[in-house]
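Peer 1: Structures for review follow.
None of the figures in this text is laboratory data; all of them are computed from the coordinates on show. Please read these numbers as outputs of a predicted model, since none were measured by experiment. Cβ atoms are built from the backbone, for glycine too; each structure is taken alone.
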Structure P
Amino acid sequence: MGSLLSTHPVDNRRRRLVGRIALAVSVLCSLLLVAMAVVDLHGAEYALLLAVFPLMFAAPSAAVLLRQAARGDEVFELYEGGLAHTVGGVRRSWTWDQVRAIDVSERGPGSLTGSDVDCAIRFDDGELVRFTGLTQDCREIIGALGVHRADAASEPARQPNQRRAVTVLSLITLACAGTATWAITSTAGSTDGEANFGFAMLAVVCAVTGFFSGLFLLMTVRHGGRL
C-alpha cells in the first residue's frame, strides 16, 4: 500500500474513563427506578421514571465503550495506498479502492468523549470500521478519505445499524405514547386525588420521554442519527 504516512492511536484510557462514567450514570438511574417501586410518595414517585431516558443511552454507551477498551490497544495507520486498522493485536488493511461507503459527522473542535468526530467506513469485504474523536489526529484520516474516495461519501455505511435504531426508537415512542394516553384516560371520572396525581405524573414522564425518543427517531431517519 505504499509508504506509511502517519499513525493514529486511539486514546483507550479516555475511552475507559467515559465508559465508567456512563456505567455510573446507568447504576444511579437504575437505583432511582428501584426507589420508585419501593417508596410511596403519593404518586410523586412516578417522576423518577424520568431516569429511564438517560438510562436508555448511558447503559448501551457503557457496554460499548468498556467492551472496546477491553479489546486492548487500537491503532489506525494511514498509507499512500490505503488504511490499516489494528486492535487487540489483530491487523487488517484495505486499499482505497476497497472503500465502498463513508459516514462522517463533525460537531466542533474537540470533546472529552470523542463525540466531536464520528466516522464509519464500510469496505467491499463487508467490514465496518468506525473511529471517533478519541483517535489521535483523526481528521487526517477523514481528509485522506475525502481525497481518495469522496464518491463513497454518498453511500450510507451504517444502514443495518440505522434500521435497528429506527425499530428500537419507534417501539419506545409508541410505548410512551400509549402509556401516557392510558394514564390520562384513567383519571377521567375518578375522584381519588392521590391516584389522579400519580397518573398525571406518569403521563408527564411518558410524554417527555416519548417526545425525546421521537425526536431522536426523526433525526435517525433523516440524518442517520447525526446532530
Structure Q
Amino acid sequence: MPTLLLINPNTSAHVTALLARHAQAMAPAGAILHALTAPFGEPYIATPAAADTATRAVPAAWAAHLAAHGAPDAVLVACFGDPGVAALRATTTVPVLGLAEVAMREADALAAADPAGRYAIVTGGAAWGPMLEDLATQLGLAARLAGVVTVERTGAELLADPPAAEALLLGACQQALALGGVRAIVIGGAALADLAAPLAPRVPVPLIDNVRAGLQAAWTAAWHAACKPTPHPSTETP
C-alpha cells in the first residue's frame, strides 16, 4: 500500500492537523499517511527569512522520519512556496512534490489552452508576491503568470476568520481577473485549504485549491511508486 510523508514546513500543529485531515480524506484505501510538523522555524512562513529557515527544517524532518520509519513512497512539502523541495530532491530518489509547483503547473496548463491565456495566484501575506514570482521563474512558469495578488492578512490570520477570509479572497480574485486574459486562478496557502470551494461559484474561471491539487498529485505519485515492480536479480543462466 502507498505511503505518503506530508511535511508542514512551519511549526503550527494546527495547520498540520488541517492538512492531515484533507490528506486522509483523499487517501486511497489502505494507504498510510505520516504528517510531520517542522522541528524548528516559524508558526507561519511570511518572510524570506522564515522561508530560508523552513528550507533547513524540511530536510531535518525528512531525516527524522527516515530514521524512524524508512523511506515513504512520496513526499509532499505542504507550504505554498515549496521551501526545502529542491534540497530533498537532491538527496533522494523518492518523488518530492510541493504545493506551489503542482498548482502552478495545473494553472499554467489551463492557461495554455488559450493562445493568449494567462493564470494568476491569490494568496495571503504581501511578502509572498515577489517570492512566488521568483519561484515561477525558477520553474519555467513565469511566461503565462499574469501576477500574484496578495491580501494583507497572512494565511494564518485568514484561517482564523473564514467569513472575512472569503470576502478578502473574492476581492483578490476579482483583482486577478482584471489583469486580463486570466483563465485560471490558484488559491495558494496551506492554511487556505477550505476556502477555494465556496468561492468557485462566484468566480468565472477555474479556481485551483493548492492543497487539493498537491495531495492528488502526491497520492498518485505514491501509488505509482508503491505499485512499481521491485527488480530482482536475474535467475537466467548466462
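Peer 1: Assign the value 2.1, calculated as distance in nm of label points 7 Å out along Cα→Cβ at positions 19 and 67, to the correct structure from P, Q.
Peer 2: Working through the options, I get structure Q.
Peer 1: Another question, if that's okay. Assuming -14500 is helix-only ellipticity at 222 nm (-39500 (n - 2.57) for each DSSP H run of 4 or more, over all residues; to 500) as calculated from a single structure, say which of P, Q it is.
Peer 2: Q
Peer 1: Taking 0.15 as the value of FRET efficiency 1/(1 + (r/R0)^6) of positions 123 and 203 (r between Cβ atoms, R0 = 35 Å, to 0.05) derived from one of the structures shown (P, Q), identify that structure.
Peer 2: Derived from P, not from the others.
Peer 1: Once mean count of other Cβ atoms within 10 Å over residues 35-42 is calculated for all of P, Q, which comes out largest?
Peer 2: Ranking P, Q on mean count of other Cβ atoms within 10 Å over residues 35-42, first place is Q.
Peer 1: Something else now. Quick check on the output: 22.2, 79 is Rg and Dmax of the Cα atoms in Å, derived from one of P, Q. Which one produced it?
Peer 2: Matching structure: P.
Peer 1: Continuing with the same structure: In terms of distance in nm of label points 7 Å out along Cα→Cβ at positions 3 and 171, which of structures P, Q is highest?
Peer 2: The structure with the largest value is P.
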